[in-house]
Structure P
Amino acid sequence: MNVNASNNIPILEAQQLTMRFGGLTAVNQVDFILERGAIASLIGPNGAGKTTFFNMLTGIYTPSAGTLWLNNRDITGTSADKLVTLGVARTFQNIRLFNNMSVIDNVLVGMHSRLKANLVGALLRSPQVVREELEAREKAKYWLEYAGIAKSRFFEMAKNLSYGEQRRLEIARALACEPQLLLLDEPTAGMNPAETANLTKFIQQLRDELKLTVLLIEHDMKLVMEISDRVTVMASGRKISEGNPIQVQNDPIVIEAYLGKDDE
């Protein structure tokens, strides 16, 4: 854990965030503060509303009620592509790559929001466009290497990568957007213990070297307790507990939510 993470400066804040789908309330009046420089985890049983909450934070869903702030700016209802330009990037539980594109082209697609060329310039292949494309390609190579993908794999089809490499490619694509805040949805899902351990170290590296703030949904409790400065627990669409890993681990409400209430 990073003892310096709790600097009381929020990068992200949700106030009474609510999401309804017809008569179903998937997320119910959740308050949430994420401090700059922290690694935080969002946990809870299946159906707790974690992914719906993530989707509101990243602009996929517009909240039914409540307010969302990024760096003290109201971003409630801001679209996902606009949030990328404001410094928010994410990965998904189910890996979303362009399988029939090369590894490097997957990263270049992710960098689209940061490129400045207009349509006319792109069509005419102006010197500015050519220079920008060359710079983008070098940056893509940098982030792929940083994410631990071998140079020999850069021009292979994404579908030919191993599962662990595909996870790292998705993170490399997110990093190429130059985020301040990185949201990881089940980053170790489907990984073996060795891959999980390596990715855990890599997430810590992202915070320590790149000064990123990281929020993750994760079912691997060993990883959560090892990596998190703060843990938020949801159940049935509500926040039921929050604190450091030890506090949350020993909270009777959390234990009941996962294990059920003892009838004796």
Structure Q
Amino acid sequence: MPPQVSIVPDNILRSSDRNSLNRVPSTFDWEIWGSLSKIIGELRDSHGLHRKSWEYATCVLGLNQFLSLDDKSSILATGAGNDRLLFYYANLCKEIWATDLYDEADGEGTAQMLTKPAQFAPFPYAEDRLHVERMSPVDLRFENNSFHAAFCLSSIQHFGSRADQRSAVREMARVLKPGGIACIVTEIILNDAKHPEYFRPEEIDNIFLKHSNLKLVGGDIDLQVQKSLFDYPCDLREPKHANKSPHIVLTDGTVIWTSLSLFLQKSEG
């Protein structure tokens, strides 16, 4: 049975133990002096409650739980744009490969990232450890079993057809070492609307969880949505909403959506 969205009153969600890494965000993830807040500080990220900050910190939190990444580790990012984690892991690991088509005139996928990544860095980083390549997510030019970890943050929904998205997950699995972890964050629809890119809950299993050599780790998928965020989402039709916090649940007037994190481990066999 596919995971079900559950709209939960704030007072109940506040006191809930949400231990799964495979879930949607709430404002209560920003626990004072908590793990997420600590990582956001290490990333020198926004002080506001923003789903991108949550995505970055959750990715780090999950990879830390499953792996001991160090200066011997190799990491891959697909649909990487100029994500903050590229520079963070350049300072931590042996190498990180940022792959994207880099064909956007503006935005995170600008071609300038291919030649001048340092101008996008939010802090100093080991420039010789970050490698940026123009590469399709469905045709990664790396050998099998090359990376200890891989991540794709709020990009896979833009990779084309559902078949292309499945292929992108398959390619991530192929280049991961056995026991390696893939963190995928995507956008999930919370109401009854449809969208050509964002995923409905019933699509999650077919796109992400049907790969024979990948298994979901870190807990069951938790789609408990904070009621106040669902009732009053950031309306992207309103320009002033773009910089308002909390910026977690969004709407375009029809679709209501947020981020969903998934952690997948490659089988040892």
Structure R
Amino acid sequence: MNARPRFALNKIVSPALPLDRFFELARRLDISGVELRNDLPGGQVLDGLPPARVRDLAAAGGVEIVSINAVQRFNLASGLAASAKTLGDLARLGGEIGCRGIVLVPVNDRADHRSPEEIFRETVLALQALAPGLERSGMVGLVEPLGFPECSLRSKIEAARAIRESGARCYKIVWDTFHHAIGPDSLETTAKGLEVSDIGLVHLSGVEAGEPEGGYRDGDRVLVTGRDRIDNPGQLRLLDSLGYRGFCSFEPFSEAVQALSFSDLEVSIQGSIDYLAD
């Protein structure tokens, strides 16, 4: 890499870790960004802490709260009212804690039988419908394509096309290294089809296991090491060549990672940082 990535840490790395300790972990690793979530056990984004306390924790550690994850199934027309409510709730919370990004996750369901044309049309419609709420709150919607075969929005290039079609300027794309590896976009087509201005956030995770029947799933996502099978370094080199200078956030879903003690987790994340920053 020519430029050292700006690393961040997603709360999925240790769902049970109290939020104050999570901020401490980021500070100890000299990580300058964190992502919070609304899909962890208990459903509390702030772990029961008052927003002012969370904002103080971030300020004390010199840590930016990059995003809150997520508005789920955002690109389903029949669910737009629910999506708008969730977005509004997260945007208000984001304003209270100094966060300016809300992750938007598409429908990822084998029972979704919409045609590609219907999906694209409903994605554009959803982006248009949710834009006013984002714009009023000063938030950025971070659209995250998922590479799973059943996902309604698998391609970063297709996501960028939908954003352009919507005419809204409050959206960026999340480039997830895991979903890039299992999705339809190659490095070559992505380099031709995306501008660096399209990208708002990068999610990092590695895979070390052999591919099982049915393909990789979230549980296969670990911290990135030299045993990685999905070429995180190559993806970061392309992002660097495009001029991306935003956050690259560790987002491992593996239970083996999530079960690590605080000290072992710190050592493992530092190992990933050293490997990717080399």
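Read-outs: derived from the displayed coordinates by stated rules, not from any lab. Just so it is clear, the model here is predicted, and its values are computed rather than measured.
Computing percent of Cα pairs over 13 Å apart, for residues 168-215 alone gives 60 for which of P, Q, R?
Computing percent of Cα pairs over 13 Å apart, for residues 168-215 alone on every structure in P, Q, R gives 60 only for Q.
Here volume of the Cα convex hull per residue in Å³ has been calculated and equals 131, so which of P, Q, R was it run on?
Q
Out of P, Q, R, choose the structure whose coordinates give helix-only ellipticity at 222 nm (-39500 (n - 2.57) for each DSSP H run of 4 or more, over all residues; to 500) equal to -11000 when calculated.
Answer by label: P.
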